[in-house]
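Structures are listed in the sections that come next.
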Structure 1
Amino acid sequence: MVETENAYQAQPLEVTSTATDGITVVSVAGEIDHNSAGPLIDVLGLDVLGDSPRVVVDLRRVSFMDSSGINVLLGARRDIATAGGWLRLAGVQPSVMRVLEIVGVHHIIPCYPSLREALSA
């Protein structure tokens, strides 16, 4: 009898941040869960974003999000709104959007089909 270990190894989350006309665009790729959310937490911190931040999180390349990702987004939205800014989501994949709709996040954080629409809203 041969024993094998099939432990799941989370892939690192790819997070980049750019500024466009005073709006911070955070592009995310991968799966957002408890093990991978750290880089997203870091980039959405007010110490990084500054005063009255305007932020669009581009989720086009996110294939999965669990409650950890939802908590990161809700916490960031709370902090950003308190600082006088706003947070929007763009390009949310259907599987991730379903999770956001089930818990009602789409009522709290505006979701747009594309980055262009989120930037121009």
Structure 2
Amino acid sequence: MNTANAKTHNRVAGGIRYSMKFNHLGIPTTERFEGEIDLPHLKMTVSDHENNPYGIQWQRYWADAPYPELVKTIPHVAFEVDDLLAEIKGKKVIIAPNSPSKGLMVAFIEVNGAPVELMEYAK
């Protein structure tokens, strides 16, 4: 999936305007899957979310992965945002901002009992 062509969502909720672009849908699993990519520094195995037109990414967390159970067991949606710190302000942060790869900052928040990943790419 070419995220450059992904739709940007503009929405007003609670009087606040949000602008974000869909990146992927992360689905946790305990099973092996085709096209596995091990990420030892993150203690997880993923599939390439760009190998399908829907941005679906399978994720298997290693036994010692230091993530909340909510993230390891419930699917999450990931959005690209322009200002990660502004987007998480006042939200229930369940994974603090961090850089899993060069040029990318991510954080997870909890929204209505579900994990949401917010991603900011370096400009």
Structure 3
Amino acid sequence: MSTPEVVQPIDPSAAPSGPGCADCESSSPQGWWFHLRRCAACGHVGCCDSSPGQHARGHAAADGHPVVRSYEPGEEWFYDFTTDVTYAAGPDLAAPLAHPEDQPAPGPAGRVPADWRRRLHR
């Protein structure tokens, strides 16, 4: 893991879009995710690259917002999709900093298939 602090365009005041992947929640049928990432520019919450939808990366490409922060409890790292660099630290962002602790990963509860491990992207 790289140690410099992230310096890409970030809006510390942008609140997260919600407790789960905005794209999985709005799709029909609704999707599920492995882990969540939060856009550091606008707060969009998307699912990670291991998730079936890979919505965080899709948002970064479509909206030109390359930097995400983990949206998992206890994780503070940032990642830049354009440089493939992980940063141990970055600026403080608007709360909440992670999905609710009682929300499972993978999640959300009730939508994760029994064979979810087989469906992950590697």
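Every read-out reported here was derived from the displayed coordinates using simple, explicitly stated rules and does not represent laboratory data. Just so it is clear, the structure is predicted and the values come from calculations on it, not from any experiment. Cβ atoms are built from the backbone, for glycine too; each structure is taken alone.
Some notes on this structure:
- Among 1, 2, 3, which structure scores highest (criterion: mean projected area of the Cα convex hull in nm², for residues 50-89 alone): 2
- Which of 1, 2, 3 yields 3.2 [distance in nm of label points 7 Å out along Cα→Cβ at positions 42 and 98, calculated]: 1
- Source structure of the calculated read-out (helix-only ellipticity at 222 nm (-39500 (n - 2.57) for each DSSP H run of 4 or more, over all residues; to 500), -3500) within 1, 2, 3: 3.
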